[in-house]
Structure P
Amino acid sequence: MLTTSIMTQRRIDNEPRTMLAIARRLGCALLLLAPTGLGAPRAEEPYPVRPIRLVVGFGAGGPTDIPARFMAEKLGEMLGQRVIVENKPAAAGMIATRDALSQPRDGYTLLLCTHFEPINTALFRKAQFKLSDIAPVSLIAKYYYGLALANSVPAAGFDDFVRYAQTHPGDVSYASIGAGSAQEILARQLEKFTGITMNRIPFRGGAQVVQELVAGRVQFYVSPTLAIVPQYQAGQLKILAVTAPERLHNLADVPTLTERGIDFVRFGWLGICAGAGTPRPILDLLQRQIAVVAGSPDYRTMIEKAGSIAVSSTSEELGQVIAQTLDDVSASIREFGLQQDE
């Protein structure tokens, strides 16, 4: 009887432990069967685990596309995933901007942002996006503009060009990419400052403009120096002046507009942006990697050879550049009556 009682007591003592073990197993089974989001929280997915898109609002081979592709290739190597450049050249970059901002804010769609993003919000009443929709990541380049002239125009320098245009009103056509762009604003200001009259011809991409300029079918173009230095060095076109505060190292023989009596200093910029709401750790990771690429000798050589400046920045610094660009162009857009619905 004593032995039987002891065994019975042991079964009673072990029963709670057995029930606890069963409950634990049952709980685990239920968690495995539970729908996503109702079970235990899952660890954050590492980034990136699939290819990343970099949307560029201008055509392949242009002054925005070349740095974008270099940056995409090197970022892909560092992140361990392909960064695929997609060109969407239309509506002064707005198609690309809208595309990027329509995607999930998860870091897998990036935008090569430029001065056109702030310009477009001031220029178009129905831009369909606000600057607050954009999350700045980092600058990747700054560049100045060159005043390119076709060899077909009989003018050796800036002053000669002004005299020619004054005596041939309407005979000079200038190329423009996007209404309200820095290029168009500068061309209009030159008309105002010098009393010349030119005809505007709109184009979709800078690469096409340079071809037309070399062929003499368009005479004047305010271009990022990156797009025209090779043709200038080959003698295929002339550069009358640059918008830098001082002469550029690789264009030492080209005067600044300030030297020619026109107080106009303007730079363009390229950056990497994402959609607002992208997780901060992803933005910080991208910013750190971009800084490494922008500081590399290969990237600096490629950028500076064309008269541009290789840079990186914090997201806050890029945000300040975006805001300053908006301030710079808003008054000119109003002055020249450039605002439009779309």
Structure Q
Amino acid sequence: MLEELPLLDERKIAILRAVVQEYIATALPVGSTHVATAAGVKVSSATVRNEMAVLEQEGYLTQPHTSAGRIPTDKGYRYFVDHMAQPGRLDSVAQQRVGAFFDTAHGRLEEMLHQTTNLLAQVTHHAAVVVGPRVETAVVRSVQVVSLSARHATVVVVLSNGVVENEPIELPLDVSDLRLAAVTAHLQAHMAGRSLDHIDGVPTTGDREVDAVCAAAVGAAHSTKTDEAVFVGGAASMANAFDAVDTVRSVLHTLEQQYVMVSLVRDVLSRGLSVAIGVEHGVEPLAACSVVVKPVVVDGEHVGTVGVLGPTRMDYPQALATVEVVSDRLGKHLSDGGVSG
């Protein structure tokens, strides 16, 4: 959990809110004249200037240039999220779009999660991250060993959550198609209907070649069981969110690293947060970004995560509302068995 910030008085709260909301809307430094006209402020520009100077000294605002207005710091955004942001609601068009998507979504889990990521990105205009159910929670539907060459094959495992895993294995020299068929039949008989984390091996057949391929296949299947399906969409929108080319390059490179994104959302949730702002999430290349996340829950169990990642000046109420609705609908969809292998 983050350390609780001290409460500000009502005037400073109104001024900080006005600066945050205007900067989110325009990406331009906010001057005292504009703030003085904002709802709830009701004081002169001179008083606003004095209060903004205090907020700057206390770390909530900063002045990018000497003659410019102020912009929020990460601390300012954190106070806004924790104390001032009203719960957002999706507009009717976005509500209908999300509803229509899940009402018609079907097919393999991976494709549906990929499409969910694109949906999130399109609604929020930020990068979106969807982490699917961990493979070991799913049950094996079918398993097959397919020959690729004289010494190589692939193990194809279809899981009950719709995920299809493909893992390469090496074969003993010149294993016949007949023996590979025997391997597939043996694996299917002993793996189907069981979760991967409950399969330590399969009984031997007495045929040394068949048993060797079976052992390799089970080992390959186990190598997938800690994997999580992770999808990142909307990365292109991040290129328009920052002026500095180096920042854009760093952000886009990090978004391509799936293990970083999985670790990021898992860490944010483990700290009891739904919003991590700037350096709070601990991923230095994304220090100019905030992440908003929500777990996907099925039957009381956390099976995945949805989130959006954007510049720290993102519209937090709208982002929170979007991930809330999408995570809820995705959880219900998975619970209803709306995906297939």
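Matching task: 52, 19, 16 is the computed value of semi-axes √(5λ) of the Cα gyration tensor in Å. Pick the structure from P, Q. Could the numbers behind the result be given before it?
Numbers: P: 60, 20, 15; Q: 52, 19, 16.
The read-out comes from structure Q.
Comparing relative contact order in percent (Cα under 8 Å, 6 or more apart) across P, Q, which structure shows the greatest value?
Values: P: 24; Q: 20.
Going through P, Q one by one, relative contact order in percent (Cα under 8 Å, 6 or more apart) is largest in P.
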Which of P, Q yields 0.25 for FRET efficiency 1/(1 + (r/R0)^6) of positions 45 and 237 (r between Cβ atoms, R0 = 30 Å, to 0.05), as computed?
Q
Comparing mean count of other Cβ atoms within 10 Å over residues 181-188 across structures P, Q, which is largest?
P
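Work out which structure the value 0.70 belongs to, where FRET efficiency 1/(1 + (r/R0)^6) of positions 61 and 117 (r between Cβ atoms, R0 = 25 Å, to 0.05) was derived from one of P, Q. Can you show the working numbers first?
On the way: P: 0.70; Q: 0.15.
So the calculation was done on P.
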With Cα extents along the principal axes in Å, for residues 213-268 alone computed for every candidate in P, Q, 31, 21, 20 is reproduced by structure P
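Any read-out appearing in this document is the output of simple, stated calculations on the displayed coordinates, not a laboratory observation. Predicted, not measured: the structure shown is a model, and the values here were computed from it. Cβ atoms are built from the backbone, for glycine too; each structure is taken alone.
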